[in-house]
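**Q** Listed after this line are the structures, all set down as structure tokens.
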Structure 1
Amino acid sequence: MRNNEKRYVVTMDVYVYAENDYMARKRAHKMVDSLDKYGRRPSITEIGEQPFASMSYRKLEDISKPVDKVKDEPLPF
């Protein structure tokens, strides 16, 4: 960063298509991880379900990054 540069905050909304809430959270956090370069620290402030061509909206209570269960399971040997 140069001394004459200013820092700006950018807020984005992105549509994520998924089979269920878990997969929506997983895909959203995967996108954030792909943007987390050079110390930019992107964050997710809200995730909600909004069917196509509908005004209804359901806010997810849990927007935490899902833990990949495969990594947490003990090895079979």
Structure 2
Amino acid sequence: MNAAVSDLAEQAQHIYQTKLKAELEKHHLHDFVAIEPISGDYFIAKTMRDAFQKAREAHPNRLTHVIRVGHSVAVEIGFSE
């Protein structure tokens, strides 16, 4: 991961942890939130694609970071027994 993307992810995680987590986990558990860390704007949707699209529409020239509310990762790949 390049440094710019890593910084973006860290900034977005910081915004999530310090400003959004408590409220979003109460009302939007398991949804996705796309965070644009320069503005602090965030966009909630039921799918990762929709959250990303909302962020892209608002900030077409900026990168965003998507987090699944209440989870340690946005997407889990695999299966459980």
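Quick note: the coordinates plus some simple rules give every number you see, no bench work behind them. Keep in mind it's a predicted model, so treat the numbers as computed, not measured. Cβ atoms are built from the backbone, for glycine too; each structure is taken alone.
**Q** By the measure volume of the Cα convex hull per residue in Å³, tell me the structure among 1, 2 with the highest figure.
**A** Values: 1: 138; 2: 106.
Answer by largest value of volume of the Cα convex hull per residue in Å³: 1.
**Q** For relative contact order in percent (Cα under 8 Å, 6 or more apart), find whichever of 1, 2 sits highest and give me its label.
**A** On the way: 1: 22; 2: 30.
That would be structure 2.
**Q** Oh, and also: Could you tell me which structure in 1, 2 was used to calculate mean count of other Cβ atoms within 10 Å over residues 9-16 as 6.9?
**A** 1
**Q** Right, another one. Determine which structure produced the value -11500 for helix-only ellipticity at 222 nm (-39500 (n - 2.57) for each DSSP H run of 4 or more, over all residues; to 500), calculated from the coordinates; the candidates are 1, 2. If you can, show how the numbers build up before the last one.
**A** On the way: 1: -7000; 2: -11500.
Clearly, the read-out refers to 2.
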